[in-house]
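Read-outs: derived from the displayed coordinates by stated rules, not from any lab. Fair warning: this is a prediction, and the values are worked out from it, not measured in the lab. Cβ atoms are built from the backbone, for glycine too; each structure is taken alone.
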Structure I
Amino acid sequence: MASLKQYRYKNIILYSSHQWCGNSFEYFRDHTEKFLVFLLMPRVQNKDNELHIYERGKLIEKVPLRMSEKFFPYYFFWYWNYVWALWKYFGRDEQIYLIIAHPYNFFLGSIQKLFRNVEFVYWIADYFPPINKTLYWYERVKKFYHDGMKYACYLGDGVNKQMNGIDMNTSFRRTIMWGVNPKQIKRSVPNVSKTLLYVGVIRETVGLDVVYQFLSRHRDYRLEIVGICDKETYDHHQTLIHDEGIHTQVHFPNRFYFDGELTQLSKKCLVGLALYTTDSTNTIYYSDPGKIKAYAEMNLPIIMSKTSSIMPYINKFHAGEIIDRTPDALYTAVKKISRMYSSYQRGLEAFNKYFYYESYYAKHFRHLEES
């Protein structure tokens, strides 16, 4: 049994997912004496929600959680499950850090603290420009809770600046982006099929329409889409694929792949795609999209549009290409990467070393360590 002194943190509650989430789950599991993680999936196709309880890195209990695909029941159960777990698994005198990207758990926070010694760590993943009333009030609520908290961190300098007015970098308020745990996957261009990979939730802003146009002009390329959407969006994409005449080039099962399955699929792919819209009304403009780090972990060169707080690091480490959102620009980037594949893989190695989750999180979450 490992010594208690090997654990950096005493009690952590984290919200994560069965999807890839920056290895934050693995990091806190391995470095926390008592660790609770809520694995909650998005409301669309909502299933497999669980609470896992670990002690000194060992899984001691799994609890299936009731959720819902409907908006209000989903968040009611979110809060109910949290309060139940806080009371069940922790005593009044235990210092607990709750690390979460959403404000739902902060409701009645002062009352929570009367009964449990919980400290909120607001790891804000996104900023949503208030282009409608719902987003306007959501951002107001976020700002209200944020301004009253001791601990806050941000998944990108853009989010940091929106929440603070400046790029804050102190012990208690700082940018903390996704960490990576690189897979040892080596590819050489002659052994890789001309397959492009997209990973993530399917929205209008992710640029798949541009990729469909590219495929219609270059019939020797294929696309793997790993992600989910509602039926209306799925049917819309099937129509686009049919209209472009590329149904034999696109594989779109409308489901998430878990880690091992996705890693295996990536071995036959050439690049990872992230052709987001680039205007400042897109939340990706401000943050660190998870798919970029997921591609990097799988040693896939990245082709992305000119947006997001991760873009300077892609350029700095030569881990991919930043392009305009056009089929011609995508083709140019694919051909360039194919010609210089080993150079991009060296860039990805440097990128992954910088963001390696063990050293990166240990440095950036040092303020949560107990003396």
Structure II
Amino acid sequence: MTKRRDRSTERRSEVSADSATPESGEHADNSDPDADLWLDSFARYLGFGRIGRLFDLSLPPAYLYAVVTVVGWAAVSTGLDLLYFGTDPIYVRNPYFLLQPIALLGSVYGSRSLRRSYEAAVEEMKLEERTDDIDQFRDLIPPWFPWLLFGTAATLQLLRTYADLGTFTSTGLVANGVVFPFVYAPILVQFLVVYVEIEFVTPWRLYESDVGIHFLDPHGVGGLRPFGELVKKAYYYVVAGLVAYAFLIYAPGLPVASVSATAAAIFTAVWAASITTVAFAVFVLHRFLHREKRDELERLEAELRSHIENPWNVREYDVPEDATDQVEKIRERIETVSATREYPATFNIWSQLLLSVAVPKAVQLFLASV
């Protein structure tokens, strides 16, 4: 297929953010070749690359950072409750709080898993062979963007901590003044960055690219099934996080205080926003398929007319004998293009995605009623 656009826009050629850390030159020390997360760079700034080398660990810095800080804080807060305050740890009073460190560790795993799945989708779709500018599918987010998100999140949390300073215990002060802005925030920022890359940036890059559609795709979705699967997978992680959050705030079966209106509103807002992101990705990919399919059909129709005499009159048109084979081939191609669906997912993907959309809200409503 003739390429639609010539996008030879020059992309940045800097070294990745990881190589710009204080441990530059030691990037491949204890991480695999795909360890290109911003969180790896952040962890190296805090020395977790050196820690990994010191103990000869094969964990990427992001994993090591998450395990040490998240599990470490859970252990410290438990010790303070037992030894300093003389009370039962929060994980005993409300076992659902165990979902918090589990969700955070899962978020780091999810970020890396989604990044790898994205690279696998690019490879499966052979994008490097189908575009003059493969960098547009490599450099999805500017390197300053995660730092901006992290700075914003940390600043807002610190302002909230300062505003409520008099209401915190010593443990609460450490949690809100240190752990939330400088441990939890980077982990959540990293997942948000990867999620935005998949649900927003990639569909738009495809729409604006010269990649075109694979009309010979046996799945009949223009070769976009890998990205349809990726959109679904990314949303599944959000579903898992929302379900964990619902159990955490409602704590079914435990004598906890009533759920605040703020917590319930945050749940609903995140749920609605996640649906919007999926809808955006599907809509943009749909418009991409629709446009490319329409353009190809128009091109084939024009080619078909050039081989037919009196093509505008279905009762009187005639196909010259020397053009019969060519006309038949063009008609077969038209049938192939026409059979391509205009949404980037198979029936199984659609059914699974639509079902998962309702799961978080259904869980919230159920837990709120028990």
When FRET efficiency 1/(1 + (r/R0)^6) of positions 125 and 237 (r between Cβ atoms, R0 = 25 Å, to 0.05) is computed for each of I, II, which one produces 0.50? I
For the read-out helix-only ellipticity at 222 nm (-39500 (n - 2.57) for each DSSP H run of 4 or more, over all residues; to 500), a value of -19000 was computed from one structure; give its label from I, II. II
Re Cα extents along the principal axes in Å: value 96, 55, 34 computed from one entry in I, II; matching entry is structure II
Output the label of whichever structure in I, II has the greatest value of distance in nm of label points 7 Å out along Cα→Cβ at positions 101 and 277. II
Once distance in nm of label points 7 Å out along Cα→Cβ at positions 61 and 309 is calculated for every structure in I, II, which label goes with the largest value? II
